[in-house]
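Read-outs: derived from the displayed coordinates by stated rules, not from any lab. From a predicted model like this one, the values you see are computed outputs, not experimental measurements. Cβ atoms are built from the backbone, for glycine too; each structure is taken alone.
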Structure P
Amino acid sequence: MKLGAIGLGRIGLPMVLTFCKAGFYVKGVDAREQVIERIECRKHFVEPQVCEYLEKYGESLEVSTDYSTLRNCDTVFIVTQTPSLESGKFDLQYVESALEQLHKINSECIVVVSSTINTGDMDRLRVVHERICYNPEFIAQGSVIRDFEDPKFTLIGSYTEEDGERVAEVWRRIHNKPVFIVDPVEAEIVKISLNVSFTLGITFANIVGELCERFGADPDLVMRLIHRDVRKYRAGLGFGGPCFPRDTTCFGAICSAAGVQSGFGLSKLLDNINEATVERYARKILEKKPDSVAFIGVAYKQGVGLTDESQSIKIIRRVLELNPDVNVSVYDRLAEESARKELPDTVCFCGSLIEAVNKADIVFIGVPDPSLSEEIFKGREVIDPWRCVSRSDPRIRQS
């Protein structure tokens, strides 16, 4: 496989040197003559291992400012900068420019965008060059080469299985860690969202640290114990139950009293987002202009008979508040007794799932239930936050 790369900066150069170590001959292009000169003259690079790799494997790297160098490459990686715009989104101009120039001299190659881009940008770039993949990198300055060679996983967003597999072949020569191939938009969302999840973790740790400081507790011990219970949640409805809402509110009150305003702000933010989920689904139901809606599952979570702070209950109330003429039926064998105490008498409780479905234009799945199937809801529109009925396509796979 003949590899090429556009962009030989802080990320691009370590990447191509990693390819060279794995036995590839790589042709690299960078518009900046001074960058090419530094590489050819083996100047000092601050990033660890770059100088060492350049010395050992540099003979397998051909560099130039001329895009025609890439004419015969099978696969070309784009690792140009994407600076932030005033809006906060990433500026795609350098990626687009590189892609347009590459396409003119090599329209058949697989292009692999490794630069961090906005969600939806791959569809835009595909208009310029059809065979294109997104391969975001999860690396950190100071350990770039090590992170390329020993990642937790490699992620490839590809429009076709064939192109995704070709890119996966490159990384299999580098490491033996999992390689996941998904749709490009999914890769875009994973990349940006994963970094946001890290910033949430850092922010939360600092809030807990400040709270510990106020009360004379050891923040390292507290965080170590918190991290012993890491849960993997699915996207769906918000949090409810007898603990999460009360504890979140109490955490905010304790922080406020202790002068930890960031903790109080976080508590309010979580509550606001949770209530926004209720509003979103209530309006999503009413956008369909239904005469009747069946709610399948109204407990605060699967497998319990309690409705404490249940989002499904809140959604029913909000739907009826916005349109009292909607007929609402409910089926929840475990939580019926609890739900009757919280919902108005106009709500019809059904003795079976089929009865509830037959009463409705629209069915809302309030609690995840793997036993549900599409056959049950034929002829009905289903709003399914948990993707129980139309389960997620198992396209994500380890390659």
Structure Q
Amino acid sequence: MSFLARCIVVALSLLASFAALPTAWSQKPGEEIDAFFKEQPIVELNIEIGSKEMDALRREPRKYVRAKLIERVKGMDVVYDGVGVHCKGAAGSFRGIDDKAGLTLNMDKFDNVKLFHGMDKFHLANSLQDPSYISELVCGEMFRAAGVPASRCAHAVVSINGKRRGFYYLKEGYDSTFLRQNFKTRNGNFYDGGFLRDIDQPLQLVSGKENTKPHDDLKKLLAAARSDPKQRFAQLEKVLEMDKFISFLALEVMCWDWDGYPINRNNYRMYHDPATDKFTFIPSGMDQMFHDPNGPLFPGFNGEVARAVMATTEGKQRYVKRVEELIPLTIRSEKTMKRLDELQAKVQPALAAVDAGAGRDYPNQVNRLRSGMQQRAKRLEEELKKLKK
């Protein structure tokens, strides 16, 4: 082969490599993320973890260890080295690293490596409590359409050290790009609600560079929630993005997120935006939605802020109105039913390739979700009619 011919072969090989990369270099992180979740691909990932690091995860599963992430793209490997990984999940979904573990990946935890399709952080959820693998994806779309920030989802086939662990859904992390895309600033205090914890406790501060001392902003919100009932709604509006919270509250009940903040003080995040000096609640862990389609319109609100808002006349009225508005746009919508069909057509073949039994049963799981939405809409509409009478 001549020198010129060899140069051409090398050039073509380089072009093919660039074509296989997840995103174009010219794109900004937010644009990369938008493009990724617009496509909602099913990616193939292998996570290489050394023996010492595997032992460390067995001892302390929630502590980051160093790993290498390898994404298979168009027959080629895209390698991300120096990635941080740890196990994730609560009581019902947690599995150890030798099982089908839920995972959190932090792209620059140990080295300043490239982002994963624009993301600094993302999660691989094992979806053990949601065999449809789409509950969080669909409900997240509902929340975002209603003006409430929520993570976006795609899917992945995951291996660890070359051993396949199964089908997962891939969830956008709450990193600086997520905050920049959903709020006026990204330097505010961002809190993780943790397990069955409310704002009267020192919630975990995930990030924050604002001047407000961590937890002082929570104390202001708590004081508003416990203020004089006659002034409470007005006091809450000063420290809470009320329109977003009413929509958040309505959808949490409509989707019967029994393990979310309003009902159970669980599975939520909070962001205090310094630009507005107000809090926004963010849903998370939406893998058990529509668990009880016949749940009441007014369940027991254990979340202190939810209970405080609903104890006011204006809060209750706005909640009822928002539920009425959202039912035909979400759980009663033909668009939502078509969306379930689209996702089933996309997910089922990929799931079947990993787990034949789960693939065969997949239509039943999607129909369970569809039936839950339809029953829920019917129950709420009946309650709203009684309320008007």
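General observations
- Structure from which 12.1 was derived, mean count of other Cβ atoms within 10 Å over residues 41-48, options P, Q: P
- Taking Kirkwood radius over Cα pairs in Å as the criterion, the top-ranked structure out of P, Q is P, with the highest value.
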